[in-house]
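The next part holds the structures, each set out as structure tokens.
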Structure P
Amino acid sequence: MRNRLLVLSIFLFALGFGAFASTRDHWWFRVRLRSVNQRGSQGRIELWRSATGNLLVAQNNRELYFVAPQLKYIGVPNGSELTSFAVVAFTRHGPPLCVSMPSAKIHASPHLAIRNGLLAFNRMDGSRIELRY
């Protein structure tokens, strides 16, 4: 009986680890913000980081911005892409499918700035946001 419980525990751990490893681009962890500077539209801002280092900025869980710092890329995924659970979140696609900024659909130029602990960009409506983390 004890051996069966041990084998079952090892199997469930391996299954959970395999499931997380195969979907790691879908999981995001909340990043604590030191300061938020918004010019223009207001709302609650959350910052999420993936295991691969990408960032996801969410305003009121509706307006999302996907940032790939190593590529200096910013895009706008669908607002229903993110499902958050306190300190972790899950996206339907890993990485999220996005419309690039600027593009034919989004005319605003993001003027993306990424430095040590600073993320700043222009939103779709032209207002600027600066996050320190």
Structure Q
Amino acid sequence: MIPEADVRTHLITQSVIASSAIFIGGARRAGNGIPHKAVFVSQNGGYPPSEYMGGVSTTYYARTVQVRVRGDVNDYAAGLTLANAAHNALQRATISGYVRVTCNQSAPMYMGFDEVEHPEWSFDCTLESKG
């Protein structure tokens, strides 16, 4: 399992964003195949593995990913709509290989505008799996 790849695939299959506008890794400048309106998904660790779940000895992982959403230049409303759609698609999502997927914030966090006036949002998701 590669959590960031699984999140990317889920957002594409849920028609949140086209495959040409969602990338694994940190946010990148627009240009050279990277559109202005884009989503970036990166793994950012997670919680320590648990050895017990429901009284049963098993390794239980809780990996986290960050989802960053960048809107078109000066288009706050459409960017927020995209950020909310991504958040809603991931909260309690069913993704193969994981027993639970949850967003760690109630809504995407507005991060402000970047240096060329793209509005940006961010939220984290936890993907939980057994052994």
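From P, Q, which structure was percent of Cα pairs over 19 Å apart, for residues 38-93 alone = 24 calculated on? That value comes from structure P.
Among the shown structures P, Q, from which was the value 13, 44, 28, 11, 3, 0 of P(r) over Cα pairs in 10 Å bins from 0, in percent calculated?
Working: P: 11, 40, 28, 10, 7, 3, 1; Q: 13, 44, 28, 11, 3, 0.
Value 13, 44, 28, 11, 3, 0 for P(r) over Cα pairs in 10 Å bins from 0, in percent corresponds to Q out of P, Q.
With mean count of other Cβ atoms within 10 Å over residues 78-85 derived from the coordinates and found to be 14.2, which of P, Q does the value describe? Please list the in-between numbers first.
Values: P: 14.2; Q: 18.8.
The structure behind it is P.
Read-outs: derived from the displayed coordinates by stated rules, not from any lab. No experiment lies behind these values; they were computed from the predicted model shown. Cβ atoms are built from the backbone, for glycine too; each structure is taken alone.
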